[in-house]
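The structures come next, written out as structure tokens.
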Structure 1
Amino acid sequence: MRILVVNVNTTESMTAAIGSAARAVAAPGTEIVELTPFVGADSVEGNVESYLAAVAVMDRVLAYEGPYDAVIQAGFGEHGREGLQELLDVPVVDITEAAAHVACLLGHRYSVVTTLDRTVPLIEDRLLLAGLHTRCASVRASGLSVLELEESPERTVSVIAGEARRAVEEDRAEVIVLGCGGMAGLQEAVRDATGGAPVIDGVAAAVKLAESLVGLGLTTSKLRTYAPARPKAMRGWPLHAQPPRH
């Protein structure tokens, strides 16, 4: 089984970290291929960057040469999952929805701890669209940017764990979801800070769900919503196939 894990931003170090997190939970025989978009922002923290990432992720998957069995979109709260599902015949799993689905199996209500406050509405909208919002106790912003997560690991652990503890104590959350692909590896520290609450990393959850869908022989329905796009001319698409402009 080969799973493509596509970062939504163009920071190679974050792509590598996401790939490592995916391999850490992948079953024997599952090959993880991490991909970085050719175009886009070095971090995705708003609507402009998110919509650009949606196009860039589709473009990057189309450019991949070789067979694959599933695709994971590794961006928390980002747009684009629906486009990938329409574009591809293999299962597509978004880390936001994967984490929330798993959280719903482990407790009555869950909270998401994410990066900047401006990303909170994007995550809330994604959970609403997926029908997962009613079990969400809160989406809490840590105040850290995506790139800051890598710059100061000790501060990252302290801030994220603190918000998770407040989510349990103040919002009555029973499960914590790490609301950024760059937060992989914080599970133990956050679990300890919350007195033992289950902590879910979206990348890990997405890998296991993708493996399960492939193992069950299931993929996206093509009967209506995600039927293939009607054949028509698409100027300048895909992006990676266009000659450079001088």
Structure 2
Amino acid sequence: MQLTLPLAIENRLARAHELLSAAFGPVAQTQRMDPVSQMVFAMLSGRTRDEIARTAFEGLANSFPSWEPLARMRAGDLQRRIALTTFPEKKAIYVPGALQTIMRRRHELDLEFLGRRSVGMAQDWLETLPGVGAKTSAAVLNFSTLHKRVLCVDTAHHRVAVRFGLVPGKASLERASRLLNLQIPDHWTADDTETHHVLMQDLGKTLCVHGRPRCAPCPLRLMCPSADSSIEAPPPAAIAAPFHQDHQGG
């Protein structure tokens, strides 16, 4: 019987996961934050290096007893506090706006109620907040204490998925996120989706980089339609990538 396209693609995603897991070993679990804190961190981390986003987040977290003062913070004041992140002028509007919207709708600054909703309904609710898209909503649901079974897709993960043929080359990050989540094997858990994100994200940051990728040491090279077939793979000992860095921003 001929395989359908969705099944064939799902098998490729699962196979990529197996190869990356075998090459780079288990992924360490991170300390989970409450979903509101995770949302703030994910919004700050957009298009921003992990260490810069972490410094900005910790600076804000250490300044306030809760996130309510951040919701009332003036955009200009917040922009100066997060100036080293990318697009601080937009984040200085969106972050307080998202927090204010939660408080207006829920009469408290809390997202624990999303734990009682399906992934789809929870994502739909989150993505009505200012500045919250598919990446941030998935990060909130998967990386926080909610720990739901959903795959977060950032730009590095997206790049690998396009080159590996899991999503169309012209698919936006939002569309790629939807398509990749449809390909998750039925038996995967929230831990599996988190691990897959970390492996794909780190591959995109270390080997499958923007510009000219380092195809030779890539564990996916023999299956990847975008790989440079003229390059011989190095011995296993030569494959050394700084994997498993902080991924809470997605």
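With respect to distance in nm of label points 7 Å out along Cα→Cβ at positions 57 and 209, the largest value across structures 1, 2 is given by 2.
I have -13000 for helix-only ellipticity at 222 nm (-39500 (n - 2.57) for each DSSP H run of 4 or more, over all residues; to 500), calculated from one of the structures 1, 2. Which structure is it?
Working: 1: -13000; 2: -15500.
Working through the options, I get structure 1.
For mean count of other Cβ atoms within 10 Å over residues 33-40, which of 1, 2 scores largest? If we compare mean count of other Cβ atoms within 10 Å over residues 33-40 over 1, 2, the biggest value is for 2. When log10 I(q)/I(0) by the Debye sum over Cα atoms at q = 0.18, 0.20, 0.26, 0.28 Å⁻¹, for residues 41-112 alone is computed across structures 1, 2, the figure -0.65, -0.80, -1.24, -1.36 traces back to 2.
Here distance in nm of label points 7 Å out along Cα→Cβ at positions 49 and 225 has been calculated and equals 2.8, so which of 1, 2 was it run on? Structure of origin is 1. With respect to mean count of other Cβ atoms within 10 Å over residues 25-32, the largest value across structures 1, 2 is given by 1.
Bear in mind these aren't lab numbers, they're just calculated from the coordinates by the rules spelled out. Computed from a prediction, not measured in an experiment: that's the story for all the values here. Cβ atoms are built from the backbone, for glycine too; each structure is taken alone.
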